[in-house]
Structure formats: structure tokens, C-alpha cells
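We did not get these values from a lab; they are worked out from the coordinates using the rules stated. The shown structure was predicted, so the numbers you read here are calculated from the model rather than taken from an experiment. Cβ atoms are built from the backbone, for glycine too; each structure is taken alone.
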Structure I
Amino acid sequence: MSDMTLRQWLLTDEPTSRRHARLASLYKGWLTLRSNSMAMVGLAILVILVLTAVFAPIIAPQDPFVQDLSSRLLPIGAEGHLLGTDSLGRDILSRLIYGARITLYIVALVALIAPVAGLLVGTVAGYAGGWADVILMRITDIFLAFPRLVLALAFVAALGAGIENAVLAISLTAWPPYARMARAETLTIRSTDYINAIRLQGAGPLRIITRHIWPLCISSLIVRVTLDMAGIILAAAGLGFLGLGAQPPSPEWGAMISEGRRFILDHWWVATVPGLAIFTVSLAFNLLGDGLRDALDPKDGGQ
């Protein structure tokens with residue numbers, strides 16, 4: 001590597017090791033993603049969201065929970081409130097900033113639970129085949145037969161209101177598409193010469209699935225998760241709007257819209273501002289997901 005630059009080393013067509021090949025693949029994927037301006041816009045918005053959530057106590061101009069009835073429903077820019085106040089006199093900008101934490105908390109937990117469950121079910125069904133495939137896929141079909149938000153409402157009604165129960169309910173409704181995708185990938189991979197050679201070497205089903213099939217499904221899974229984040233955010237906001245998600249006085253964006261709907265005609269900013277926040281973050285995930293699809297999925301013209 002002394003005779004070549006790091007860039008040349010990463011862009012070589014003849015990697016010298018498995019680690020070199022992985023790094024080269026990641027770098028080429030980053031170059032593809034970076035060339036997509038809209039994806040970079042989405043990434044920038046999400047980076048700002050993360051930084052806002054992390055530094056919320058520093059950025060927020062006021063305490064998001066402090067009520068001041070003498071300053072209720074102030075318009076945008078009035079008395080130092082950049083985005084106005086709500087019906088209890090709380091600063092909307094501060095609540096919006098702290099609400100970013102709740103949004104990321106929901107997104108992170110669902111992204112950890114649903115894809116992993118779907119990957120496990122899909123790869124087991126696709127590799128095992130037979131009765132295991134039939135049973136697991138029929139269970140998946142049952143979940144897919146119900147609209148996601150309706151099914152989430154049913155789970156939350158059974159589990160009780162609360163942000164953790166909302167996350168669990170959303171996860172229980174979000175895993176079936178990942179299972180379908182993982183099964184399709186596994187059916188394609190399991191009959192390849194690569195897998196047959198590993199099987200002849202004595203590798204068992206567990207090793208083949210976890211060490212050789214899962215890594216090949218990861219790129220498609222990442223793309224699908226990113227594209228699904230907008231729907232997850234909207235589902236969480238819908239539950240919050242109905243009072244089944246994060247409970248008051250938590251500054252959850254859906255709950256903020258629910259509170260502001262009573263004043264939508266005369267004090268439009270109370271509901272519009274959190275609505276715009278949901279729209280912006282959902283759009284950012286969609287833009288980034290499209291870019292990741294181009295960068296990670298070879299079937300869509302990536303690397």
C-alpha cells in the first residue's frame with residue numbers, strides 16, 4: 001500500500017484480503033451514495049435530527065414541560081417564542097426539539113426488533129422449506145392481511161397505552177415484509193454452488209444461515225428498513241395522535257398535532273409545526289433509502 005494512495009487501494013479491482021474487499025465495497029457504495037444529491041440531502045436532515053436530539057438540553061430555548069397560561073397560543077416569533085406556544089403556554093420549538101428524542105427512540109427500537117425478527121423467520125422458512133416454510137409463511141400472510149395501523153391499534157389496545165407498548169405494537173406489524181424479502185433471498189442463495197460447497201465441507205444449517213446467508217441479505221434489509229422508516233414514524237405519530245403512544249406531557253409530535261387540531265383554524269402553527277417536522281423526517285428517510293438502494297442493491301444498478 002506504500003506505492004499507492006488510500007483511494008487507489010480502496011478502488012482496486014484486485015483486493016488482497018477479505019477485509020480489503022469489504023472496505024473497497026463500502027467505499028464504492030459511499031461514492032455511489034455521495035453522487036446522489038437528494039440522498040445526501042436526506043442524510044444531512046437525519047444528521048441534524050440526531051444532533052438535535054443529542055444536544056436537546058443545550059439547543060432548546062426553554063423547558064418543554066413548563067406551562068405558562070399567560071403566554072398560551074402566542075403566534076410565531078411573539079415574546080421570544082420562535083415557533084409560538086401551545087394551549088398551555090409551552091414553547092413549541094423546545095417541545096419539537098425534545099420530541100426528536102422520542103422519534104429517534106421509536107425508530108431505533110423498531111429498527112432493532114422488526115428486521116431481526118423478519119430476517120430470522122424468513123431465512124428459516126426459506127432454508128428449511130417443507131412444513132416449516134408453510135407454517136411460517138401462513139403466519140406472515142395473516143399479519144400482512146391487516147392494515148398496519150389497524151393492527152397496531154389492536155395490539156396497543158390489548159397491551160395498554162404507552163411508548164414502549166407502541167414500539168412493540170409497531171414492531172409486531174412491521175416484521176412480515178422483512179420475512180418475505182429474506183425468504184426470497186434465501187431461496188435464491190441456498191441452491192447456489194457456494195452454499196453447496198459449504199454444505200459438503202460439513203457446515204450445519206445454523207452455521208450456513210448465520211454466517212453465509214444472513215450477510216448476503218443485509219444490504220437488501222438495510223434498504224428496506226430505511227424506506228420503511230417513514231411509515232414507522234407515521235404509525236407512531238398516528239398512535240400518539242389517538243392518545244395511544246407517548247403519554248402527556250411527553251412532547252411527542254403526533255400528540256402535539258392532536259392537541260393543536262382544536263385550534264387549527266385560528267392558531268394553525270400549533271398543529272402545523274409538528275406536522276411539518278414529521279413530513280421532513282419522513283421525506284429524509286425516503287430520500288436516503290432511495291440512495292441506499294442504488295448504492296447497495298446490485299439489481300438496481302448499484303455497484
Structure II
Amino acid sequence: MRFLALFALILSFALPASFAAEPLKVAVSIPPQKYFVEAIGGPHVQVEVLVPANAEPETYEPTPRQLTALSQADLYMKIGVPLERAWLERFTGANSKMVVVDTAHGIDRMPMMKGTHEDVGKSGLDPHIWLSPVLVRIQAINIRDALIKADPGNATDYRQGYARLAQTIDHVDGDILQSLSAHPLRQTKFIVFHPAFGYFAAAYGLTQVPIEVEGKEPGPKQLAELIDFAKKNEIKVVFIEPQFARKAAKTIADSIGGQVVTIDPLQEDWPAGMTAIASALQKTLQ
């Protein structure tokens with residue numbers, strides 16, 4: 001019996017940390033964050049996503065199952081979406097041991113746009129920082145450092161995961177630049193229902209013109225202004241996200257003899273999602 005106990009003790013010390021320890025339980029708000037955390041953390045992390053890809057982060061409410069998972073989470077990687085402002089205090093109240101990490105630390109966020117090109121206003125800060133490769137690099141550093149602090153025994157793996165993700169970010173950025181610069185752009189402005197693409201537009205010299213006004217569908221006056229703007233600028237495509245209603249977008253598209261095209265900012269496969277957005281814009285703007 002003593003021999004077996006001694007053997008078990010020796011074996012426990014001999015096992016690598018990845019086998020001896022449970023993975024870190026990490027909660028994130030949206031699917032792209034899951035991609036970043038898993039890319040850096042690999043087998044050392046178990047990620048829970050709160051907002052499904054087909055839901056609106058502005059209005060989503062966590063399910064009982066998700067609240068149970070959060071009560072056991074080691075880390076919460078926040079990014080600044082409205083869900084966090086409404087729920088994060090309750091999450092930490094139910095799990096005082098959970099460490100909240102601000103993945104947007106060091107990023108100067110831009111104001112959300114509202115209205116047409118002739119009536120641009122400001123409505124809070126734009127949380128969609130995962131749609132700019134430059135800003136994703138900063139988020140990745142914050143995620144890497146938080147994982148190392150929580151689990152220093154696997155620091156080397158986290159640094160290697162970050163290095164691989166940084167290469168992926170560079171490739172995505174380069175491919176988008178090449179796609180959008182292959183031919184001169186006929187137009188740099190694009191109409192989109194929800195103003196989620198401000199950082200993407202800023203990264204590549206474009207301008208989004210949102211339909212939504214302070215989280216609501218536009219009234220008759222705003223619709224008329226947008227239709228006039230689209231006609232003057234020969235815009236034939238109205239972009240919409242799958243998480244939002246398409247009624248106003250279809251009204252504008254019908255009025256200008258155009259079409260509604262879906263682009264998804266919440267795709268979990270971040271490289272594929274960014275490439276798809278760039279491809280849709282490239283076909284329209286060129």
C-alpha cells in the first residue's frame with residue numbers, strides 16, 4: 001500500500017501541467033472573442049460564449065445554463081458590449097472569485113455614429129473593436145497577459161499561441177488591404193443598418209452610413225434623406241447584419257433599385273468573417 005501511494009505521488013509530479021490541471025474556465029461576451037481566447041489558450045482554456053452568433057448583443061439576456069457556467073468561471077474577458085453594462089455587476093456578484101479582464105484596455109474607442117451623412121451625431125462609444133486588425137492585436141496582448149497571470153505555469157504556451165494569432169491577424173489585414181486596393185474604388189461610402197463597421201471602415205479608408213438612429217429604425221424623414229443620399233452617390237447595396245431586422249434596409253434598397261446584402265460581424269471564425277465582410281464591400285465599392 002505504501003509503495004502504491006508513493007508511486008502515485010511520484011506520478012503526479014511527473015505529469016505535465018496540461019494533464020495535471022483543469023483548463024481555465026473563461027467567459028466571453030461574443031463569438032469572435034472565443035476565437036481569440038482559444039487561439040492563445042489552446043487546450044488550457046474552456047470558453048463559454050454568452051451571446052450566440054444569431055442574437056443581438058444590445059438586447060440579449062443570458063440563459064439559466066449560462067448563469068450557472070458563469071458561477072464557475074475563472075475569468076471574464078469583457079470587451080465593452082451593452083450586455084456587459086447590464087449584467088456584469090450581477091455576474092461578479094454571483095461569482096466573487098471570477099477575475100474580470102478588460103480586453104479593450106489601451107484602446108481609444110470612437111463614438112457611435114447616428115443619422116445620415118448630413119446629420120452625424122454621437123451616441124455613446126462604439127464597442128465593435130474586434131473589426132479592426134490593429135485593435136485586435138491590442139486585445140490579443142491583453143488576453144495573453146491575463147491568461148499568463150491566471151496560469152503562469154503555461155506561460156510559454158500562451159506566448160506561443162499569441163505569436164501564432166499575431167501572424168493570423170497580419171495575414172487577414174494584408175489580404176483585406178490587397179482586396180480593397182486591387183482596383184480603384186468607385187465609392188468609399190457604404191450604407192449599413194446598424195453602425196457596427198466604424199473601426200473596419202477607419203482601418204481601410206472607408207465610411208459607413210448607418211440607417212439605425214439611436215438603436216431604432218429611422219422615421220420617414222431619415223429614410224427620405226438616406227434614399228436621397230444613396231441616389232446622389234449611386235449606391236446600389238444596403239448592408240445588414242443577420243442579427244437585425246431588414247424592413248428599413250429593404251425599403252431603401254427598393255427605392256434605389258438596389259439590393260440588401262448580409263454581412264456578419266459576429267462570426268466566430270474571425271478570419272473568415274473579416275474576409276467575408278471585405279469581399280462583400282469590395283464587390284460593391286469597386
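Where is FRET efficiency 1/(1 + (r/R0)^6) of positions 92 and 236 (r between Cβ atoms, R0 = 25 Å, to 0.05) largest, in which of I, II?
Comparing I, II, the top value of FRET efficiency 1/(1 + (r/R0)^6) of positions 92 and 236 (r between Cβ atoms, R0 = 25 Å, to 0.05) belongs to I.
With FRET efficiency 1/(1 + (r/R0)^6) of positions 156 and 172 (r between Cβ atoms, R0 = 25 Å, to 0.05) derived from the coordinates and found to be 1.00, which of I, II does the value describe? Computing FRET efficiency 1/(1 + (r/R0)^6) of positions 156 and 172 (r between Cβ atoms, R0 = 25 Å, to 0.05) on every structure in I, II gives 1.00 only for I.
I, II: which one has distance in nm of label points 7 Å out along Cα→Cβ at positions 36 and 84, as calculated, at 0.9? For distance in nm of label points 7 Å out along Cα→Cβ at positions 36 and 84, the value 0.9 is produced by structure II.
Of structures I, II, which gives -15000 when helix-only ellipticity at 222 nm (-39500 (n - 2.57) for each DSSP H run of 4 or more, over all residues; to 500) is computed from the coordinates? Checking each candidate, the match is II. Sorting I, II by mean count of other Cβ atoms within 10 Å over residues 28-35 from high to low puts II first, with the largest value.
Given a value of 18 for relative contact order in percent (Cα under 8 Å, 6 or more apart), calculated from one of I, II, which structure does it belong to?
On the way: I: 23; II: 18.
Label of the originating structure: II.
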